[in-house]
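Each structure below appears as structure tokens.
All of the numbers you see were taken from the coordinates with simple rules; none came from a lab. The shown structure was predicted, so the numbers you read here are calculated from the model rather than taken from an experiment. Cβ atoms are built from the backbone, for glycine too; each structure is taken alone.
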Structure 1
Amino acid sequence: MTVPMWTGVIMGTLMSLVMSGIITALNTGLDAGFPMRWVGAWLVAWVIAVPLAVLLSPMARRWAERLATKK
């Protein structure tokens, strides 16, 4: 895999992990069943987030370059 692809995989994994944890905690609370609910939510989010991050990262990079170079 190339660096941009790995970047998308890493970003999709980290973002889905953090966001699913926060949203699961807010919606269902922190109790003994939280870790299993989080894992279930994270797996669903990961399957969606990683392909999207890989596919959309080139477009996001172009937008970021345009924003960074605007005068």
Structure 2
Amino acid sequence: MSKKDKSFEVLMGELEDLVVKLEGEGLNLDDAIKHNEEALKLIKICRERLDAARQKIDKLVQTPEGEWK
């Protein structure tokens, strides 16, 4: 399954796992760079998802009757 097919929550979990690894001890430089690159990719995808959700929410309009359209 590609990253774009995964849910936001799954991607955030993967990002959190990478952060824990990066903050831990004993990570060699090559692995640290690899994890950092992967984290940046995940951040980009998550940011895109959040921006899309924000745009959908911004399009919602409350009618005078109090209903959301």
Structure 3
Amino acid sequence: MDAQDLELIERLSPTNAELRHLWLKHGEFESKLAALEGVRYPSEGERREIGRVKRLKLRGKEQIGKILAQHRR
């Protein structure tokens, strides 16, 4: 996300519960991915979990993008 998006998220989060929730989940997914990707030799289950978390993170990012686009108009 660029600086403009981050500023808009910061401004809208106090009044937009959905955006606030999505942003918090995005941070949780980033932390989880960092931990999983730090594993030197991930198991098959860990590799599947990495893919699952990446998909969830992307879906959330797309939803955040839609909310931000509505407020840019």
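Any idea which of 1, 2, 3 comes out highest on relative contact order in percent (Cα under 8 Å, 6 or more apart)? Largest one: structure 1.
When helix-only ellipticity at 222 nm (-39500 (n - 2.57) for each DSSP H run of 4 or more, over all residues; to 500) is computed for each of 1, 2, 3, the one that comes out at -24000 is 2.
Comparing distance in nm of label points 7 Å out along Cα→Cβ at positions 1 and 41 across structures 1, 2, 3, the highest figure is found for 3.
Could you figure out which one of 1, 2, 3 the value 2.9 for distance in nm of label points 7 Å out along Cα→Cβ at positions 33 and 49 was computed from? Could the numbers behind the result be given before it?
Values: 1: 2.3; 2: 2.9; 3: 1.6.
Only one of 1, 2, 3 returns 2.9 for distance in nm of label points 7 Å out along Cα→Cβ at positions 33 and 49, namely 2.
Looking across 1, 2, 3, the calculation of Cα Rg over 2.2 N^0.38 Å that yields 1.28 traces back to 3.
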